[in-house]
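Enquirer: Below you'll find the structures, each written out as structure tokens.
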Structure I
Amino acid sequence: MSEARDLRPDERAVDLQPASDAALRFIGTIRTPWARREDCPRQGRHDGPLCRLVLDPVWHDALRGLEEYPTIEVLYWLDRSRRDLVLQNPRHDARTFGTFALRSPVRPNPIGTSLVKLERIEDGCVHVRGLDCLDGTPLLDIKPDRCAFSPKAPPKPGDTQDQDG
């Protein structure tokens, strides 16, 4: 954990007890070109570098049907982030904000989320563009883009193809 001397002006940290109220199951590892936080982009871009979501083998079948979505949401655990700041002073802004008013990786539960462009799926590995996390970041979940997702009902007898679009 970072020390109080690592705080920027007007930042405030709190003393926390060890977390014990939840358990997460990492489903794989994210492979990106960034080993250092200072090299990682602040926000991913759909024309950014190719990154990989490497799923543990037990989850490979869970990818079935995901290829139908050009954009997916990736949730990941920011395992190298501090978790004790309630007030933050972003590096490129002189103002101070509450943690919940920022998309900073410094959070009580450092869960990152990115909407990424799905390029392809091969052998339990999802190739995407648009991530903004460090190489080796634990993968929490993958979901279809909530804007593109609607459950697909099976056709009913007598249904016809909509000819008007």
Structure II
Amino acid sequence: MLLDGQVIAVQETGSKMLVELYRRYAGDYPKFFKMDTLSRLGFIAAEILLKQSAVSNQVSAVILANRSASIKNDTDYLATISDGNYYPSPALFVYTLPNIVTGEIAIRHHIQGETSFYILDTPEQLEPIILSTLNIQPSTVLAGWCECSATDEFYAKLQIIWNN
């Protein structure tokens, strides 16, 4: 794992790594353990980045994107309603929307501006969206790519972009 090009040492891999990082960098948000993997990934990436940033209290928008939406959680939810055993899980259903991760970040950091999650083919397609947000008003945006296709297969690259 990298933060500003510097390696952050971790002992665990996959979803256990997210728990390790949560305990190291947050530790005080019990709702983390109810989140799906995509939300955990975005939450932890934002937590680490915002703790290191001098402008974290100025963030006015959260804009994330990925290619697979919430596919990992969608398939988990589908398993609760397939094979004639229709017992849908409300705990899983809430995470069938990929924008939940932006909401979790906004709640945690008291961000009251825009929160958006886009489904795009490539991370490069997010840049014009971020730029248009910055052009609306002077703002500071937490933005990036947050991909989770399986419990132990994920990638996040977030950054803080500001336009004063």
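Enquirer: Tell me which of I, II gives 2.7 when you compute distance in nm of label points 7 Å out along Cα→Cβ at positions 10 and 122.
Expert: Numbers: I: 4.9; II: 2.7.
Structure II accounts for this read-out.
Enquirer: Tell me which of I, II gives 1.7 when you compute distance in nm of label points 7 Å out along Cα→Cβ at positions 98 and 114.
Expert: So the calculation was done on II.
Enquirer: Could you tell me which structure in I, II was used to calculate percent of Cα pairs over 24 Å apart as 34?
Expert: Numbers: I: 47; II: 34.
Here the read-out was taken from II.
Enquirer: Still on this structure, please answer the following. Looking just at distance in nm of label points 7 Å out along Cα→Cβ at positions 50 and 74, which of the labels I, II belongs to the structure with the highest value?
Expert: Max of distance in nm of label points 7 Å out along Cα→Cβ at positions 50 and 74: II.
Enquirer: Taking relative contact order in percent (Cα under 8 Å, 6 or more apart) for each of I, II, which is largest?
Expert: On the way: I: 35; II: 30.
Biggest value here belongs to I.
Enquirer: Check the numbers for distance in nm of label points 7 Å out along Cα→Cβ at positions 58 and 130 across I, II and tell me which is largest.
Expert: Values: I: 2.9; II: 1.6.
Largest calculated value belongs to I.
Enquirer: State the single structure among I, II that was used to calculate helix-only ellipticity at 222 nm (-39500 (n - 2.57) for each DSSP H run of 4 or more, over all residues; to 500), giving -11000.
Expert: Working: I: 0; II: -11000.
Going label by label, the one that fits is II.
Laboratory data are not the source of any read-out in this text; all were calculated from the coordinates shown. Keep in mind it's a predicted model, so treat the numbers as computed, not measured. Cβ atoms are built from the backbone, for glycine too; each structure is taken alone.
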